1. Which structure, out of 1, 2, was distance in nm of label points 7 Å out along Cα→Cβ at positions 8 and 32 derived from, given a value of 4.2?
2. Given that helix-only ellipticity at 222 nm (-39500 (n - 2.57) for each DSSP H run of 4 or more, over all residues; to 500), derived from a single structure, equals -21500, which label among 1, 2 identifies that structure?
3. Out of 1, 2, which has the highest value for relative contact order in percent (Cα under 8 Å, 6 or more apart)?
4. For which of the structures 1, 2 does the calculation of Rg and Dmax of the Cα atoms in Å return 14.2, 44?
Structure 1
Amino acid sequence: MKIPKPYVPLMLSAVRDAVLYNEQLLTSETLRDRDDYEEHLMHLSQFFEFLKEEYKANENEYGLKLEQLMKD
């Protein structure tokens, strides 16, 4: 899969947002099938770490350093 360079920072940011959302979702008292959500969060977190490593290895191509992109 080839992802256009302008979309790479957006993808990284979107996956980060998904991780944060799912972490908050796990605090919900009305959540059903918690185990499924925990497993989903685990895989999402692993994917996020993979993306960060790939981004860091190629960040000169994207115009933003990883630290700049991950600022809150």
Structure 2
Amino acid sequence: MADVTELQARRDRLLTRLESLQKRVTHGDKTVEFDLTQVQTALDLLDREINRTADRRIVRHLRVRSEKDL
């Protein structure tokens, strides 16, 4: 399993690549448009893995109230 610094380095490299990507490329009379959702999905997965590895979880509390005896 990768540690937090390695995961952060991967995320930084992916962000650098994302900044250099072009969504639309035109050559002559032809145009190609790329879908960049895979890069965003990869970023989301890396963010989740970084949060899980760093143990920065969201603490949730469930409070149950009732008027009747349980």
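1. 1
2. Value -21500 for helix-only ellipticity at 222 nm (-39500 (n - 2.57) for each DSSP H run of 4 or more, over all residues; to 500) corresponds to 1 out of 1, 2.
3. Working: 1: 41; 2: 34.
Biggest value here belongs to 1.
4. It was calculated from structure 1.
Every number in this text was worked out from the coordinates using simple rules, so none of it is lab data. Bear in mind that the values here come from a model prediction, so they are computed numbers and not experimental data. Cβ atoms are built from the backbone, for glycine too; each structure is taken alone.
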